[in-house]
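Structures incoming, each one as structure tokens.
Values in this text are rule-based calculations from the coordinates and carry no lab data. Owing to the predicted nature of the structure, the values given are computational and were not obtained by experimental measurement. Cβ atoms are built from the backbone, for glycine too; each structure is taken alone.
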Structure I
């Protein structure tokens, strides 16, 4: 056993796959300790908040300030006001006003603003320009002037007793606060999803649930396939005919179609993660049964099996001691592939809306389904679906690498 494990962990492919899969498992264990709480808790009222660190504006007003004069601060402030669309519209204004813009770079904020201030006149209504567009340019000009000229912002609040507006604080352009001094700061490495939930916390929890589904589905499928393959391959005759009859039926019917039909027949409230995992396992045992059967057929007439049979050993003992050890490595490899297939099957089911119930636990497939339903791929919210795709790819890649590494160790035709 020790020598076998040594050979396995000397396989580069198995070692790489094992390290990737172990890293994912460690993330699932460690991150909930750092960021505890319900992964389905809605922390934001808006949808698809971008990744980054969020500071409470309410708390930052009363936080101790420091005066800093940073180079380019005004330019960066104006850059934030001017979107790419605004810059293009400014060029359109210059063109409509017959102003020479040759050589003008819209990314050069200083030159663009200097040209805008020298030529824009809010009283002019250019030919062909709608009233709505003219009002847009006036608002844009006001925003630029406010960002460039206002040195102090006044924060006011309404006095509850008198109803009058009372000045609360003044904020200078050069006032900065230390993030560590602000009472409420939240870092969202992957932003929030369409429900305003922490995407990274949700992803870690979903990863654990999907791996659990894969393990349960893989165990069920491997157990059924191993049992039927052993019985059909060793006993042969009528038992083998029955096993092959059911195996052929499940082979003819596409397993995923059968999985869809079974999942659809189960109500949403009863479709828990474990239920879906068992259903996946019951529909994906066929290829394991056929492969185990072929392996057992090649072993049942070996000398050591015949000797054990002549010695009067029971069927259970012959299978467990004389056949199963010889196909154990193959069963382990089949189990690994069944885990990967179970995770992918759950993702496919959830994308169709037939996965586990959405109010219970998140899964990788459900996260993809939510992102698709709320058009994350259309509005540029990549953090809602791209990390999920990468996670599914890394899990499948690591498991298949481990399987390939084991195959190279235990398959004599593939050994170096």
Structure II
């Protein structure tokens, strides 16, 4: 198995890494470029947003190769009682439908409701091909047809929900891809400990490998974005692979583990829905983008893009490790670990807060210009004594013209 894991990771990594530069060139040719048109966007210059196909290609090449080779070796049976071959066909067809929808969005931009329809259709295809989240014996209903419908609805809700969760958290360079890597690696450990089907292990490893190959081009300062095609693919794949990984057990503890692993993007999405409903007072408000996501809030606290991304990586890793400890060692050790992390964050946050009270300098990561609150930026009308976080949102580096998000704390 470990040889298959190594092949799945390395092959996906190489294909994704080699394909990404081609997607950057293609994006410029077809106009798949993210132009910062509003304050919600954290970048200030046009950046290609078509990296998703490189990740998808790396994933598919690795998975298909291994499935063929393992079938020839008789180490995997795609057409046995579990019918993994049919389920994977449903997953791949769902990816095709979702990718077509999102490629159109990356090229021309479509309405959120149209994209949601594409997500639901992709999830429906996967469900029709046998992918289910749990088996529900509802004695108070006692009707197999209704139980099947409930199972399908819950599965579609899970797939669409996770797809949107990863898509919505894609707001900083390397954020969605990095969090997906952490989630994939956490699920890989869980699958190995849980004795999950080898199919799910191959799939999650290939996904992690493809993302690691893409991340060097996506981490701040990004050369390319993963785009809606990529972020939707990540959420869609993670949701389905997590279902396949727990398919043999269906115990409450194991089923809830993927929910914990993906806790950060799921929480951010749930809070975004609640926030937009309260603010907009209508269902339509849910589809209106805003600057209230976790990454926006962290940046507004005075942290740079890279720092905000690393903070969220740490939070995501905490969720993943908590889930692994919960499976391997039980609830009490998991809770004690979580308590230690909370204490450490509390103490660390206090130090960060104190540091910012002392005229903290910030450095532009592009040209190395240093903003010193003591002197301000008088040519731009910024008076001496103005803290960095109090600068106007449209303030730019006086040397290279980059925006505030390209600055980080000077050490």
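Numbers at a glance
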item	result
Top of I, II by distance in nm of label points 7 Å out along Cα→Cβ at positions 119 and 327, largest first	I
Value 27.4, calculated as Kirkwood radius over Cα pairs in Å, assigned to which of I, II	I
Source structure (of I, II) for mean count of other Cβ atoms within 10 Å over residues 63-70, computed value 10.9	I
Answer label among I, II for the case where helix-only ellipticity at 222 nm (-39500 (n - 2.57) for each DSSP H run of 4 or more, over all residues; to 500), calculated from the coordinates, equals -22000	II
Of the structures I, II, the one that 19 was derived from, the read-out being relative contact order in percent (Cα under 8 Å, 6 or more apart)	II
